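Structures follow.
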Structure I
Amino acid sequence: MDRVKRVLIVEDDVHIAELLLMHLRDEGYAVEHAADGTVGLHMLDQGNWDALVLDLMLPGVDGLEICKRARAMARYTPIIITSARSSEVHRILGLELGADDYLAKPFSMLELVARVRALLRRTDAMARNARMDAGLLVRHGVSIDPLARSAMLDGKLLDLTPREFDLLYFFARNPDQVFSRLGLLNEVWGYQHDGYEHTVNTHINRLRNKIELNPAEPSRILTVWGRGYKFATGPDEENPS
C-alpha cells in the first residue's frame, strides 16, 4: 500500500488555511498547518514532507527565507508559493530561490490542489528515474549520481542547487534532444509557468558557469537558436537514444 503523502501548509490567514486543509485532506493527503514562519520552518526541518504550500507574507520568518532555507536542506521538498504579492519580481524571485510553482492570491482551491497533485507526480517520477539509473550516469565528462543527487566534473564535486541538479540530470538523460524553455519548465519544474521562461535562462547560465570550461562558448549545454537548448554528447560518446 502506498504511503500517504504529507503536505505542510504555512499560512497566516486562518480562512485560507482552513480551506486548504479541507481540500487537500479531501484528496487523501495528511496535512498539517503552521500559522507563522518560525513555527513553519521548525516543522519543515523536523518533518518528512512531500510538499510545502507556502505563503510569502508571514509573521516571524518570511516565505522567501523559508524557501531559501528549505533548498539548503538535504531532503528536497516541492514548494508552491501562494501570495498576495502578485508582482513579476516576487514571482521570479520565488522561483529563483527554488520554489516549484507560484499562485497569486486570490486563487482557485481546485487549481491549487491540481498543482500539488502535479508536483507530487513529478517528484515520484524523478524518484523512479533515479532508481532506474542507479549507478553513475556519465555524459560529456560529467558524472551524475541520481540517488545521491550529486555530480562531479574532473574529479571535483559540483556545488549544485537542487534545481540545477534536476536540470543537469534531465539533460543528461536526454542527450542531443532539443527542448524549448517552456518544455524545460514543464519537465524540470513540473508545471508550465507561462511568462517565466527566463528563469530557465538563469539556471542554464548558472549551470554553464559550473560545468563549462568557457561558459561564453559552451560545449555541453548548447543553445539551438529559435528552438531551445540541448545537452551535447561528448566527442567519444554515442547518443544512447
Structure II
Amino acid sequence: MLVEDWMTTGAILIRADDSVDRAIRLQRDHSVRMIPVVDEGKLVGVVTDKDLVQASLPSGIALNREEADDITSNIKIRKVMTGSPITIMPDHTMDEATEIILKSKIHGAPVIDEDKKIVGVLTLSDVLRFLMSMTGEDKIGYQFSFSLPDESGYIAKIIDLVKEYNGRIWTISCSYSGVPQGFRNVFMRIYDVAPKDIPDLTDKIKQKVKLRYFVDFKQDSRTIFDKQKS
C-alpha cells in the first residue's frame, strides 16, 4: 500500500512570512501538531507545537497573555520553523513511511512531489488507520498467533486446516521480534469458521505448531497458551 492511499490531503499550510500567532491559531483550530511551511508554493520547513511553545515563552521572561500575543504576532514563522524537514514521497510504501516516522521520532511528515510541492501530510493517525486495516479490524472473527520454524511450508499447513472448516483468511503477518533464531511468530486473522468448530480447529493447529494465543473478537474472549510477549 502506498502513502498516497493513506495520507491526509488538503493539509493545513502556513507561509514562511506569516506570524507565529497565526500558526498558534491554526494549530488550535485544526488540532494539528505539525504545520508544513511553504514559500512560493514549495516546502521550506515545518513548524511544530514544540517550536511554537518555545517561541511564545521566551526563556527567563515572565509574560502575561497580552504580552505573549504581542510577541508572537511580530515573530515570523521562518525564524522558528525547522528547516530541511523529513519528508515522504507519495509513492513510498506505508511500511517505508512508518519506519521513517518511528526512527525519526516525529508525529508526522509532509508528503511532497518531485517539485517539492505539498500533496498531503502523513500523520501518526494515518499510520494507525493503515495498521488497523492490515489487521482486519472490520471483520468479526478470530485471531490465532503461533510460533513456528522459519521454513517454507509451515504456514501453508495452517491455511489448509482453516480451509477444512470453510474458513477464510483476512490477514497473515509475521514478526521476528523476541523469538529464537530460526523461528518466527505468525498472526493469522480468520473468519467464517463456525463457532462449534473452533475447539477442533484449535486442537489441530496445536498439533502442527506452538500455539501462543487465540482471540474470539465477537465474544471478546481470549486464551493465552504461551506467555511470550507479542
From the coordinates of one of I, II, helix-only ellipticity at 222 nm (-39500 (n - 2.57) for each DSSP H run of 4 or more, over all residues; to 500) came out at -9500; that one is structure II
The value 17.3 for mean projected area of the Cα convex hull in nm², derived from one of I, II, belongs to structure II
Matching 0.35 (FRET efficiency 1/(1 + (r/R0)^6) of positions 45 and 181 (r between Cβ atoms, R0 = 30 Å, to 0.05), computed) against labels I, II points to structure I
Computing relative contact order in percent (Cα under 8 Å, 6 or more apart) for each of I, II, the value 18 comes from structure II
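Where a number appears in this text, it was derived from the coordinates with a stated rule and is not lab data. Remember, predicted model here, so these are calculated numbers, not experimental data. Cβ atoms are built from the backbone, for glycine too; each structure is taken alone.
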